[in-house]
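Just below sit the structures, each encoded as structure tokens.
What follows draws every value from the coordinates through simple rules; no lab data is involved. What you are looking at is a predicted structure, and each value in this text was computed from that prediction instead of being measured.
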Structure P
Amino acid sequence: MDCRSDAPRGRVRRVGVAEALAGLDLAGSERRITGLAVGDSEGRVLMVSGVRSDEEIIGALRRYGVLLVAVDAPLGHARGYRDVDLAARRRGFKLLPPGWRGMRMLVDRALRLKSRLSSMNIRVVETHPRSALLNAGCSYEDWPSCLSKHLMLGEVVEEGLGRDLVDALIALAVARAYILGEAEAIRGRDGVIWLLPRGG
């Protein structure tokens, strides 16, 4: 597994019939680090890395044959909060509104990336790592024990992992819960935010 700050090199084959999945803690700008975690539907973590450009992200997803990506970014614009954001806030989750000036760049990038990935038959769903942890009854202080219910963390060591990589791992856990039919959805007229299941 690659935990370095650059994307993996070479080609990686999926093992058996497990489906390759990814979690993405997307930055609004390619100048900032985006956290990327790749794993499979059996819970194995194959790679955790910091990347910058859309091309690095897409290249890594192609190498691993990823079929589903859970992204930590709003997948829709709004003047303020979206209906789905308000639904999340009513449940006690604190999300930033896509309409804020600082968020618009992130939403633009997320939508561009979603369009490119969709054209490659890679499904993209929205998540919010902090809310996903809270919904599972966890916090950032105990993320390893929480995620170990969903992922085989293996060589992933909690010490030294930045917040972007931790959030990418949480998003990966959400992607796996989604594909197994276990993820919990917060729905609004304008979107769906997927979380880890309650109590786990």
Structure Q
Amino acid sequence: MEVDRPGPGEELNLGAVAVPRLAATVMLVRGGAERLEVLLVRRNPAARFMGGAWVFPGGAVDRREGQGDRALRAAALRELREEAGIELAAPDGLLPFSRWITPAEVKIRFDTWFYLACAPAGARAVVDGSEVVAARWYAPSEALAAAARGELLLVFPTIKHLEQLSGFASAQALLVHARGRAVSPVQPRVIGSGETARIVLPGEPGYSD
């Protein structure tokens, strides 16, 4: 598992820096006080962007939804419904967890808010077989182990979030931690090009070079 390489379809930008498009992602969890599992969906392998990758349900904000917090939450609920067939009762059930901005060196960029949400009791993921071809619940550490064995294709932001989630013993503990959490934007950088390109986070060697 190459954790620090750009994902499928993330072409490096050779021209002017692209303006990131606002997007929202839902890390849907279950397990209560007993365990922690998170829902991942697999994008169609034929898709040019992130084809075959296992990701959290999410997507860009529709321009008709406007901007700001309300638009982000509306997009998060819409994408969860469209990609996984799961409805959440209210937008305020989404807990802001992080905000990631695609590196300036990448052609297709997003300014993505990651939300946590508790899965409704008995929720069962149903995919459309077109944009998304599979869905599965994973303990975060199990998803990372499966990727290390080559069984799952995970992209950098998904890996880094799973690594954070794996530090919690239960969904309840994670949700308690997320309430009132201060969210600051994270913008990785791409260092190098071609086969040598790698992604680094703020504070890591090479980021400020």
Structure R
Amino acid sequence: MTETDWRRKIGVHFTIPAAKLIAHTPVTPDFITWLGFFMTCGAAGLIAGHHLLWGGLGVLIAALMDTLDGALARQSGRVSKFGAVLDSTLDRLSEGVVLLGIIYVLARNGSAPGAVLAGVTLMLSFIVSYIRARSEGMGVQCSEGWFTRMERVIVIALGLILNQIVVALYIISVLSLVTASQRLLTARRKLRPVDTGK
């Protein structure tokens, strides 16, 4: 299931009705994007302070904001290319700041292997998104994969809420590696020259 599928399902229950209401207000999609990012920063601060339950809930609420900005842009007719770039940029920063908060907690607790695992998770999460962005920059869609950003956010939030951070990091790392491989294979298939036999 692709990230688009996840967002569509969530949109049916939350983002579309909410976006229709907000579309009649002065609130802009970019404002929602920034709001979600700052909420994520607040969640990361809670995580760093070892308030894992509240940090996990904050991550989930911020993720809902992230699904709302695009829906609001479509409902209000304010879709823009810059808005898409801003959204993608803050998505990466949001993932990074949450994982930095987790790295801080694990390092402070004396878990060097856990902190390294969180760093690996950060790297693999970024590479999944990078492959998609690079491929789409070359003109091909590359949203395939079992484990995209929405799944990563849900797993890390559950890991925080249930106080099972290391388990969540292992899951994200392994499935992100699988997804990166899937996307590389997809990009290779779509971008390699067609062999004409000449």
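Name the one structure among P, Q, R that Rg and Dmax of the Cα atoms in Å of 15.4, 46 was derived from. It would help to have the intermediate numbers written out before the result.
Working: P: 15.4, 46; Q: 16.5, 50; R: 17.8, 64.
Considering all the candidates, the number was obtained from P.
Consider the structures P, Q, R: one of them gives -6500 for helix-only ellipticity at 222 nm (-39500 (n - 2.57) for each DSSP H run of 4 or more, over all residues; to 500) as calculated from the coordinates. Say which.
Label of the source structure: Q.
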